[in-house]
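Below you'll find a set of structures to go through.
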Structure P
Amino acid sequence: MTRLDFAELSAAIKQLFGQDQVPLHVPLFQGNEKKYVNDTLDSQQISSTGSYLDQLESSLAEITQTSSAVAMVNGTSALQLALQVVGVKGGEEVITQALTFIATANAIAYNQAYPVFVDVDADTMGMSPRALKAFLEEFAEIKPSGTYNKLTGRRIAACVPVHSFGFMCRIDEIVAICQEWNIPIVEDAAEALGSSLNNKPAGSFGSMGVFSFNGNKIVTSGGGGAIVSNNTADADKARFLSMTARDSHAFEYNYSVTGYNFRMPNFNAALLCAQLEQLEFLKESKKKLYADYQSLLQKIDGVELIAPPNNTDWNHWLVTVKCESKAVRDALLQATNENGVVTRPVWKLMHHLPMFENCQKDGQHNARHLEELIVNLPSSPRKA
């Protein structure tokens, strides 16, 4: 077999997409997007109420097999509000992972809480149940008022595992551990709409699940996010808070608690409704792209395509490779980007950033390893 260098790999990726400049991930609009958006313009229902919002929330609840969905302006706001609804207060702690997009840690900080970082599994790139269990056994104690960190004295108010790049973490094991310690789970499924573990959808495992519909996600509303939950009362509370917490009245503006202007506009919901109609096609298109990469990367030395974990259905959001060394990773990133093919390294670990550098963490063995080796390849869906 003829081996390829990274410049030749760039040329081959351009052939896969039929483009001379290949972005990392862009949306595909080939359905009812224009029709539904024009409907909102014609009806003048472009703000925080409208039929497309109702349709969207119904569709999301069905897709995620939950009882309720609440559409938000973005995934970060959805996570911020979900944490508040499950009881996170200022001065408390939330266990999460350091290998994640910064929105995860920011949403915790917005609630004036402290992130605590535990390691990830090498294969899923999501929170490691073993690392979570070890941390809790070493540092946690259950009191009548909740579970507390013996080192800091703070209450551990929630746990936020992340489904990195749409890969399902071992969320079922994490749920079982957190149930033992009376810690609610807010599932960061921002990247994982359409993924599942043992036929149970991402977002449906925790007290609440959170999604993002940013322009680079598998389906998009331009900007947008959502909370899903099987607890109708919690979902209703999230919806109430997201609409400035205005008390019910025919015309007066009465407020009894602090709310947020986090509701998704009907205009964006219309776009997302059309995108959700294409979700299965988009997943299949990206699955075929993954198969094309499997063939292509057989000719590349030092680069391993990451496969989905067992018993999972992956949405194939971002194709991810692991390089054999940091030097290979850096060479791959430089060659592809110089040749018009956008590739990206994994995020910097959260505790390497100045605002989170003093947060408690474990050894981060797998996270540190992955930080040096992971690259995301162009993963846009291709037209039918």
Structure Q
Amino acid sequence: MHLDFLPSRTLTLYLAKMFVTRILAVLAMLVLVLMMMDLLSESGKVLAAPGNGQAELLTYASLRVPQLIARFLPYSVLLATLITLVGLNQNSEVIAMKAAGLSAHQVLAPLVLTAAVVSLASFAFNERVVTRATATLKAWQASEYGPIPPDSDVRANVYVTDGPNILAAASASGAGAAMTMRGVTYYVRSDGGMIVERITAPSARYAGPGWRLEQVRRFEVQGANSSALPSLVVGRGVTPQQIELARVDPETRSFGTLTDSIARYEDAGRNSDELRTGWWHKLSGPLSALLMPILGSIAAFGLARSGQLFVRALIGMALGFAYFVVDNAALAMGGFGGYPPFLAAFAPFFLFLLIGETMLIRTEE
């Protein structure tokens, strides 16, 4: 019987339904509270843009909510685990299940299976919704909440060099010869690196070669002279391919698109450790939901002997939050090459899986 991790269909459905409802309830509560706090801090910036009103606030919320769901879903699974297991203990249901011959792993199996389904749903949600919402929101923020670029494949805060000169843009959208940029600034520098001229324009299109700026404002540092031009071509040495490789944000790329970006980075001889770390984390990140029932399992067992319900719940919560701290630290280390990308993404998961399993086996099995 101990080898059968789901010995009862009725018990499995009962625990899974209880677990899912608590995950959804906790997630809705967290997202609602955090979205309200975020709107309080960002609504002034959104409404400061000319023409923005309530519709733009709703647009901001629709783009921000998927990010909050993706970020706090693992926390919701952790808190739901603690709430579910503490409730089962208070009602002596864990005691009844163990008296019926179920092991600790069999009690947790329905929760782990449910968390595995949540992990798969989280990966699909990240790929289909979160990456697109994040890309659009970052481009919108880069344009100071002006008109949202119609292209979903947007890049924010573009920065490339053209010899000694610098081409910067708030956002870029499109690909190849159809690429356009918004909020463009071109810095002309001397051989010594001093800025001698600044050219700004609200938009630019690829002119092949160079970029054609419209409604140009030109400022010469020496003499402080300012002038206006209808159009001007700058950055003849900058290609759309350089801009595509200039800034690749793993948060705004799907798994397949990020794979292509990494290949192009490596073909160009550029370091891809940061992108590979983000690539691996697209797999390990959703798996954190699978880990939470094991880390929170300390709240389910041993209460009848110790009576320390609150202390055990705190220990389970501390283990879960410690995982997220270590995970973020490992990602930072992998980003600048301190850890290999695979190790940076998966080492925290396997480390805390071993910790949770060790505590479970030594105390209950």
If helix-only ellipticity at 222 nm (-39500 (n - 2.57) for each DSSP H run of 4 or more, over all residues; to 500) is calculated for P, Q, the one returning -20500 is structure Q
Output 16 (relative contact order in percent (Cα under 8 Å, 6 or more apart), calculated) maps, among P, Q, to structure Q
Calculated from one of P, Q, distance in nm of label points 7 Å out along Cα→Cβ at positions 142 and 326 reads 3.6, and the structure in question is Q
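P, Q: which one has P(r) over Cα pairs in 20 Å bins from 0, in percent, as calculated, at 28, 56, 15, 0? Each step should come with its number before you reach the end.
Values: P: 28, 56, 15, 0; Q: 24, 45, 23, 8, 0.
Here the read-out was taken from P.
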One of P, Q was used to calculate Kirkwood radius over Cα pairs in Å, for residues 190-285 alone, yielding 15.0; that structure is P
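Laboratory data are not the source of any read-out in this text; all were calculated from the coordinates shown. A quick note: this is a predicted structure, and the numbers were derived from the prediction, not measured. Cβ atoms are built from the backbone, for glycine too; each structure is taken alone.
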